[in-house]
1. Taking 1.50 as the value of Cα Rg over 2.2 N^0.38 Å, for residues 134-189 alone derived from one of the structures shown (P, Q), identify that structure.
2. Computing distance in nm of label points 7 Å out along Cα→Cβ at positions 126 and 150 gives 1.9 for which of P, Q?
3. If mean count of other Cβ atoms within 10 Å over residues 38-45 is calculated from each of P, Q, which structure is the one that comes out at 26.8?
4. Can you say which of P, Q returns -17500 when helix-only ellipticity at 222 nm (-39500 (n - 2.57) for each DSSP H run of 4 or more, over all residues; to 500) is computed?
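Readers should treat all values here as calculations from the given coordinates under stated rules, not as data from a laboratory. These figures come from a predicted structure and were not determined experimentally. Cβ atoms are built from the backbone, for glycine too; each structure is taken alone.
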Structure P
Amino acid sequence: MGRFETAADFYRYREPYPPEFFETVAAKLGLTRERRMLDVGCGPGNLAIGFASMIGSVTAVDIEPDMLRLARAAAVEAGAHIAFVEAKVEDLSLPADSIDFVTIGRALHWLSPPETLAVLERIVAPGGWIAVCRPSATEAPVNAWNEKFKAIRRAWSSDPDETRYRPDVDKWFGPSRFRKVDEISVVHRQKVTIEDLVRRGLSFSITSPSVLGERKPEFEAAIEEALTPFAKDGAIEEELAAKATVFQ
């Protein structure tokens, strides 16, 4: 069983990237139809699909078959032409200097820096970019409910410390030729239901249905109970910052 086999179908409830994020990154980096993109650890394809209309070719790689299943379906629905590859990034046989733009989303902490950097050193063309992307909650008062949500996840988690999920990005790229050149952030707000946030909780590998097992109904009830006081007309507002840390 893959790490995300029972969590993959809930991934669509994770914090999204707004259209403005892709437009802003593309404009600042000068992405064009002549550029070639690789999305590493593509998951359900959010980054690959988001940039697909702004760039010439997109290859998306992941080792999780269920994530690729969702990504292929989403790409068809969006009309995005993407080459999906089931593999580890270190097993890719792409030619040298063949990629102009690499994206890495929530997969960074699953990657082995030495092996991954060796591949990126070889395939990223001179002057190419690597964007480490992540949407996350801001410190805005409207997000007060998020501390309750995270506390419940930690209490039920198979890895309550969660330190591996917060890698030092500068240190991660330190041994390579790539250096940070920009930090792009797009802030937006959206409304989500408590039911959607329960499903978001199930999208994490450390609180997936397979990890929770028979405790899943209790986990769902705990989130609902904790977040209900924050809901208005059945929805909770959240403010998110979609960020891209850019290396070149």
Structure Q
Amino acid sequence: MIKLYQFPISHFCEKVRWALEYKGVPYEQVNLMPGRHISVIKGLAPKSCVPVLVDDDKVIQDSAAILTYLDEKYPERSLTPVNPAEKAAALEWERYLNGEFGIHVRRFCYHWILQSPGTAVPLLAHKGPWYAGIVLRLAFGKLSKIMRKSMNISQETAEESRQHILAALERVNHQLEKQPFLVGSSFSRADLTAAALLAPLCMPAKYPISLNRSVPTEIAELNNRIQPQVQWLYRWYDSYR
């Protein structure tokens, strides 16, 4: 069976979970603990980042590469358009959104979440090893510094990321004013990427992580601000997730 090495909190991993479940491909989730994941992933793939998908002797790292692999090996309900022009457009949207939603939603949210161990630790430990909460609580100060350095997280970069999110959302909505999907006439990897990578900010009901009442004020304020612009996200989660 396929194994997906992941963090449940990761929206890049959510992309892959959604693709696997949309296509009806059985898989096993291997939930890792931040920090201790490095030795596991380095034993499988060149870089230390998740998601990593293992399918027999195939090891694929990076969400875009995994989606391409899944469509090639399991072509049912393909997320990649067949038309060459639409395929190119879908891949370009995915590349753009991986940066503008993927990196910047992560940076913005982590900046505020990492200010409270009581909020951060349960999210980072979610569905991980039984001891994850204990270890992460003890190592939180060091882990927080490592995460901020590795992802370039600060007050200044969080504000820059907020602006990136708003600009990208404007571009997405401009496209969706003309047609129901980002590319062509059906749901594709472009739409899946947009919804999955924005999900940690919008928290649709089918997203597997919830901040509940512990959501930092700044995240809640941005969520409230963009609600009129993200109704497509809730619609796609309801229809395709």
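1. Numbers: P: 1.50; Q: 1.80.
Value 1.50 for Cα Rg over 2.2 N^0.38 Å, for residues 134-189 alone corresponds to P out of P, Q.
2. Values: P: 4.3; Q: 1.9.
Corresponding structure: Q.
3. Details: P: 26.8; Q: 13.5.
Answer for the origin of the read-out: P.
4. Values: P: -10000; Q: -17500.
It was calculated from structure Q.
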